[in-house]
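Structures follow.
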Structure P
């Protein structure tokens, strides 16, 4: 753990130093009234504030903690894009030193570094403003699937699926848009695939739970824990708060809904860090099930698909990936997961992974969307129908 923290701080510090150095090279001539030592002190304070915000130290008042988290989150995204833009600029400079192709008028212009700095900042502002706006737009993503089993008296099931709301830290009423989108669908059942809250204390004080009680559905609202619930470790408090919000929290358990289908809710893979033991296998969870009925499963992370396929799960619903949240990080999630977003069918198993209804860290989305997923599940009809 200490090695990871030290390594992260070393890399994070190095990247910030690179950003600060290039910033001085671009703007230093225009802020000559400012001593370079003062510049680095101001820059270091900005970075330190960002780190404190991301760590979310609990000794700070709630309002300050939320604001610092917002600053730290935006700086994280800004730093990522600044580095990407600067790397492209530096690669062009290196390439030009090998094969000269930039006009001499540009290279000899003493204002060129300053102009490039303005270009970088302009691009960054456009990305941050668009990303913030885009993250607040909640779209409904539809899926229409078929499970080749009879489901009691049901021929069709409307599921509203959300995940990764990360409520509590940044409270800007976007959860109300999520709730409105769910109720508009008039779902039979609402499923919440983990990472519901990042700070259960702020969640409890914000009144969000009262808003979630307004969600209506035929069979209720069921939730799984995600890795962010386990990071907080206050599992009892989190369970109480979510149940006050109208959610039934299940952990490595299943229920039979309306005598028509099974709903399994798995512990997140990260649960071992708190519970000290591995989550149950699906074989253990499903040993008393009648597999003639459809089996729908909530598992926060889209993993262990082979296990789900081999044990007879019909539909797995997951989140966690955010589809990378902002480009080009979607390229990373695509490499990590067999299905990082959308629909996948493998054997008798169907998998739907949502990009999430909100954001973690930087409240921006670029190249992805915040979504509520609407799944229409069609079952085999009874012979009498």
Structure Q
């Protein structure tokens, strides 16, 4: 197993920022995976790119604009990588590769007939070959496709990182609250085949989209808007009846299921548009996220340590509600207390997946994703002059 210094890049379903890290991965003297975080930074998405990404997600973009976006993202990512290296005074010669998730615009893990063939699909935009040329480094990308085509969900992929870096002598639940929310349950002294992981459903996505449209702000900072509102029980009950919440794992989701249209159509169906106060809508959406996360955690175990990462960890009101909902049997803390940045956790995790790929080690967990076998994930785009 060769030590590797990897730049990891993550852009999630929130479409707000590009998270970027540099980390050195190695096997320590105890024969365990380990890493040193060298640098981390965040770059906001330009508004024009955000608009085009949302058009692609909403299935209203043209083929030509999606192609342009595919390359435009590569150019933007290259600029961010160069600025990141410069700002943090990194020796770019020491970087072995860049591992990039890409921007998800479509994720359909269910097998469906299309053009006479039974297939499933996922699409993360950025042209890795173009990016490798622009930065003159090997790029590892497209981590989900191989798992997907062999019957898996192509997600979640972070559980292998959760397992190696969070397992302990007690129940551990790794909780990521990004646009979507997902959990990894790691029993005491577990083996990899013992863990359970899946997407719980919406994380911040519905809250963010609602406040962006109706309050003209990017997100509900600290949950301040939700704190002033009341739960609309009729609306909450209807949202909790969404089929996804009642499926058994393996399962994964994205904006193709959870989006503002879903919420607004539900409000119309209940005929409560005129009576629904905006702050009550935000409160109800926050409650939806909390309940579905708590239900998923209770599905796995009845007590343990909940290690939280992702943007949702910064929503103070949401975290208060979650702690109350889980009760005294669970301890809720940030992954920062475990020595792993809560805000850059997934970027570090995908850098680790790149490290595994470059060493020829499988990165998926078949009983979690549903794939028929373990696989070395991703595509490698080497830079050669």
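Read the figures in this text as sums done on the coordinates, not as results from a lab. In this text, all values refer to a predicted model and were calculated from it rather than measured experimentally. Cβ atoms are built from the backbone, for glycine too; each structure is taken alone.
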Among P, Q, structure where distance in nm of label points 7 Å out along Cα→Cβ at positions 180 and 332 as derived comes to 2.2: Q
Parent structure of the calculated result 25, 50, 21, 4, 0, given that P(r) over Cα pairs in 20 Å bins from 0, in percent is the read-out and P, Q the choices: P
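In terms of distance in nm of label points 7 Å out along Cα→Cβ at positions 20 and 68, which of structures P, Q is highest?
Checked P, Q; max of distance in nm of label points 7 Å out along Cα→Cβ at positions 20 and 68 sits with Q.
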helix-only ellipticity at 222 nm (-39500 (n - 2.57) for each DSSP H run of 4 or more, over all residues; to 500) derived as -14000 - corresponding label from P, Q: P
Mean count of other Cβ atoms within 10 Å over residues 44-51 from the coordinates reads 15.5; which among P, Q: P
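Can you say which of P, Q returns 4.0 when distance in nm of label points 7 Å out along Cα→Cβ at positions 12 and 140 is computed? Can you show the working numbers first?
On the way: P: 4.0; Q: 2.2.
The correct label is P.
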With distance in nm of label points 7 Å out along Cα→Cβ at positions 124 and 220 derived as 5.0, matching label from P, Q: P
